[in-house]
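So, here come the structures, one by one.
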Structure 1
Amino acid sequence: MIEKNNKSRSNILYIFMAVLLVIISLLFVAKPIMRKAYTLKYEDIIITCSNEYNLDKYLVMGIISTESKFDENAVSHKGAKGLMQLKDETASWCIKQFNISTDCSADELNIRVGCSYIRYLIDKYNGNIETALAAYNAGEGNVAQWLEKQENKDGYILSSIPYKETEKYVKTVKKRMKIYKFLY
């Protein structure tokens, strides 16, 4: 009887070890495959601008991936442009407000301005990244209305996001942040 229990335990241990080995092997194979789906361009600029504006570089990667999929020529149906999909009015405001030098490439300027704007929003909403992302996507005016209608007393945390597109946007950026952190 004892010998049978020991055999069962040994078999379970062998199965566990085999499963663990398969999982570890898949991780080594999965990363290179996933990196093809979640490309990373402009890493040096992202790191520089993230540090300059005290942002998590994976947050910036998640925003760029969600906004433009790292396509520097992307233009939305609403006229937002570049890697971080900024409207001209927002970009001009940030350049003036934060005294941003335009003496760099268009891609670097877009990332720098986008980082300055997300930093501004994070500060405005008392460090709440979800609310800042909602404002980045739907606009500060919409977020102000949503916060006003809520019973939340703190005034910075959205208990719900009425726009499905914005709700999906926030979830997607957060998911891609985790993916980029895993991959890079």
Structure 2
Amino acid sequence: MAVPPPFDRIRYFYHFTDRRNLSSIRERGGLHSTAKLREIGIDTFHPGGNELSLDADRRFGMDRFVHLCFNTNHPLEYLARQDGRIQRTAWLYVNPAVLALKGVLFTPGVANRADMVAVPIFEAADMIDFEVLYTRTDWSDPAIYARRQAAERCEILVPDTVPFKYFSEYFPNG
């Protein structure tokens, strides 16, 4: 499925995970939300979020979604590595056709913040800073750099599962 403009500028979405999760992702046919993993009895996975973040996900219903980002520079991945929750990062490349799945949402920041409002993805075009995400900009300009940092915190939320068919041809070896 072709995605409509301006979403057609997106080459991939990204999901970061610990490499220790890769065999489970392969075996289960895709990425599953933490709620879905609990539902099917999987409790041996290595989440990027800390307990506070995972609790907030449950409290706000964000545990029912697979969280994707716009680039491989998400600030939460950095924190997860620094804290040791992720030993070795694997970035999974997800085809933007995933936007056609029912119930895909967008948040203009980290999804589990108490004040965050999720909106249907195709209503979010004006909320996404495509310029700083997909064109060359002057990051030495403090205003542009701040916009870039804000855009890196945005999330695409896919209900329950991102099936393996939406992954790019690149899938890292575990």
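Just a few scattered comments:
- Each of 1, 2 could give distance in nm of label points 7 Å out along Cα→Cβ at positions 81 and 113, but the derived value 2.4 comes from 2.
- Test item: log10 I(q)/I(0) by the Debye sum over Cα atoms at q = 0.19 Å⁻¹ calculated as -1.42, pick one of 1, 2: 2
- Among 1, 2, which structure scores highest (criterion: FRET efficiency 1/(1 + (r/R0)^6) of positions 9 and 145 (r between Cβ atoms, R0 = 41 Å, to 0.05)): 2
- Structures 1, 2, by relative contact order in percent (Cα under 8 Å, 6 or more apart): label with the highest value: 2
- Looking across 1, 2, the calculation of distance in nm of label points 7 Å out along Cα→Cβ at positions 25 and 57 that yields 1.3 traces back to 2.
- When distance in nm of label points 7 Å out along Cα→Cβ at positions 33 and 105 is computed for each of 1, 2, the largest belongs to: 1
- Read-out helix-only ellipticity at 222 nm (-39500 (n - 2.57) for each DSSP H run of 4 or more, over all residues; to 500), computed value -7500, structure in 1, 2: 2
Values quoted throughout were computed directly from the atomic coordinates according to the rules given, and no laboratory measurement underlies them. All of these numbers come straight from a predicted model, not from anything done at the bench. Cβ atoms are built from the backbone, for glycine too; each structure is taken alone.
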